[in-house]
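Below: a set of structures, written as structure tokens.
Since every read-out is calculated from the coordinates, none of them should be taken as a lab result. Quick caveat: nothing in here was measured; it's all calculated off a predicted structure. Cβ atoms are built from the backbone, for glycine too; each structure is taken alone.
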Structure 1
Amino acid sequence: MNGIAQDELFELLDIHGEDALACASLLASPAGDGTRHALASLHARIGTFPSKSASADGCTETDWIEALLRVAPVVHRHHLSLGIPPESSAAILADVGLNLRINRRVHGRFGLDTWAWLTLHMAGNIFRIGRLQFHLVRGDAGGPAAVGDSWVLGVHIPEDGGLSPALVDTSFSQAREFFGRYFPDKAVTVASCDSWMLDPYLARKLPDSNIAAFARRFTLDRCSDAPADAVYFTFRQRGLANLDRLPRETSLQRVVLERIDDGGVWQLGHGHLVLPPAPGNQA
């Protein structure tokens with residue numbers, strides 16, 4: 001399959017256990033019409049720096065899972081053709097396995113309700129660098145952060161690990177170096193972030209937390225309502241039903257639920273920051 005053995009593919013995508021068996025079953029037969037349609041969409045996006053996910057366009061969740069599996073080796077080769085180290089390619093493609101596992105936690109079954117998010121990975125312009133992920137997009141897709149800048153790094157926060165200032169500092173610094181090295185014709189000085197973690201309410205309630213320190217890095221441009229985001233990313237539950245059954249063991253869990261209890265609405269904060277100079281380029 002695209003010049004890579006199945007076990008190598010699953011290692012690249014960090015797929016194992018029950019998910020590996022289910023994925024192997026999908027790949028055991030030739031791709032159907034829906035998968036081929038999804039594959040054509042993914043192939044057309046490679047190297048194009050999209051800021052938006054692919055649209056469903058009549059394809060099912062299963063079609064997209066199979067298409068992601070089949071296109072991943074092509075994306076890996078695209079990364080390598082840019083000189084990007086194999087381990088850097090694997091670090092971002094491993095999000096496929098991670099999201100399959102998250103789907104089991106959320107829904108209790110094999111599936112990928114976040115397939116649209118992963119179509120961005122398969123375009124070849126998102127990378128995991130240290131603690132954070134960075135999404136290279138054109139400046140006109142970046143809103144206020146893009147003023148005067150032709151390219152912007154969108155910042156995403158994987159669920160694993162903490163957000164200590166030292167880890168975040170290192171990640172931002174290495175990102176500037178990484179994109180300067182592998183995308184030298186796309187100069188980046190600004191990063192943007194759209195996250196419930198940038199909701200000012202969170203920093204007010206937990207001012208000494210690493211999340212608050214992370215949020216303070218950004219100039220807040222605006223906020224928009226996202227009622228369920230905080231619940232999903234804190235508890236991995238879709239929707240706002242049965243909140244009384246969720247744990248309130250940590251300060252973050254309590255803050256997320258108490259705001260909803262009080263009739264409040266969680267928001268996405270949309271912010272930007274100026275990236276630090278790449279190592280070796282400090283004035």
Structure 2
Amino acid sequence: MKRKRFVGAMVLGGMVMVAAPAMADSCAQLAGHGLTHAALKAALQAVVPGNGGTGGMPSGGLDFPMWLTLVDDSGKVCEVVNSLTGSQSAARDIWLGSRVISAQKANTANAFSTGLLALSTANLFAAVQPGGSLYGLQHSNPIDPTVAYEGDAGKFGTTKDPLEKERVGGINVFGGGLALYNSSNIRVGGIGVSGDTSCTDHVVAWKVRQTVAGGAFAVANVPGGVANGGVNDALVQDIVGGVSAGGFGHPTCLNNPTNTTDDGSIEGN
């Protein structure tokens with residue numbers, strides 16, 4: 001009789017476990033808050049000028065087309081978009097390597113930002129150089145090449161991009177990756193942008209974060225950082241003679257963004 005009761009309890013317990021609600025899909029949550037494929041692509045195109053988009057907003061650099069990847073707070077890729085218009089054949093006019101770099105940047109910003117401190121990928125440049133406080137970080141968490149390069153190339157940047165729902169990993173330590181925070185200052189994921197100079201990548205990512213979903217994830221939500229007196233995750237250009245004054249600096253770039261084009265995303269330019 002005791003054995004029957006034990007077996008019955010085990011079966012009941014199994015039924016309870018099966019019936020319990022599953023954990024929410026955070027990619028679905030982000031989409032529900034406006035971070036959809038269509039919204040991200042529209043926001044990116046509104047920022048990137050020339051044949052890579054429709055916005056014509058100057059951000060320095062070379063005016064090249066861009067890739068953008070969104071990850072959730074666990075590092076899972078939710079969306080991959082690019083700024084190209086027209087057919088996928090136009091993808092020949094965009095740096096293919098930047099697709100995976102954008103995913104690395106999104107992963108890095110999400111993985112090394114917390115509820116108290118946001119670090120953009122740009123903030124990591126000086127810190128990971130030899131003698132820097134985070135030297136070696138750039139060699140940790142390598143990408144998974146079996147995930148990064150699998151799938152149909154014709155689907156890259158579409159709603160069926162092979163990276164979606166995967167954790168590609170990767171560390172990138174120059175501009176273009178930003179953590180996303182909601183209005184309660186909770187980190188909910190990250191975005192990575194790549195395709196131009198690293199400074200312009202950062203500015204474009206910043207402008208997208210400011211505008212997407214009606215500004216729901218704007219810099220005002222960032223709980224703190226290493227830029228602007230500890231306020232946010234702006235790119236800091238304080239490297240003189242190869243040394244960053246604050247330890248979290250980033251070099252200037254070709255056609256460096258200016259105060260009139262960076263939307264407040266660069267300190268010290």
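Taking 0.97 as the value of Rg/Rh (Cα atoms, Kirkwood Rh) derived from one of the structures shown (1, 2), identify that structure. Checking each candidate, the match is 1.
Starting from the value 16: which structure in 1, 2 was relative contact order in percent (Cα under 8 Å, 6 or more apart) calculated from?
Working: 1: 16; 2: 22.
For relative contact order in percent (Cα under 8 Å, 6 or more apart), the value 16 is produced by structure 1.
Could you figure out which one of 1, 2 the value 0.40 for FRET efficiency 1/(1 + (r/R0)^6) of positions 160 and 256 (r between Cβ atoms, R0 = 35 Å, to 0.05) was computed from? Here the read-out was taken from 2. To which of 1, 2 does the computed value -8000 (helix-only ellipticity at 222 nm (-39500 (n - 2.57) for each DSSP H run of 4 or more, over all residues; to 500)) belong? That value comes from structure 2.
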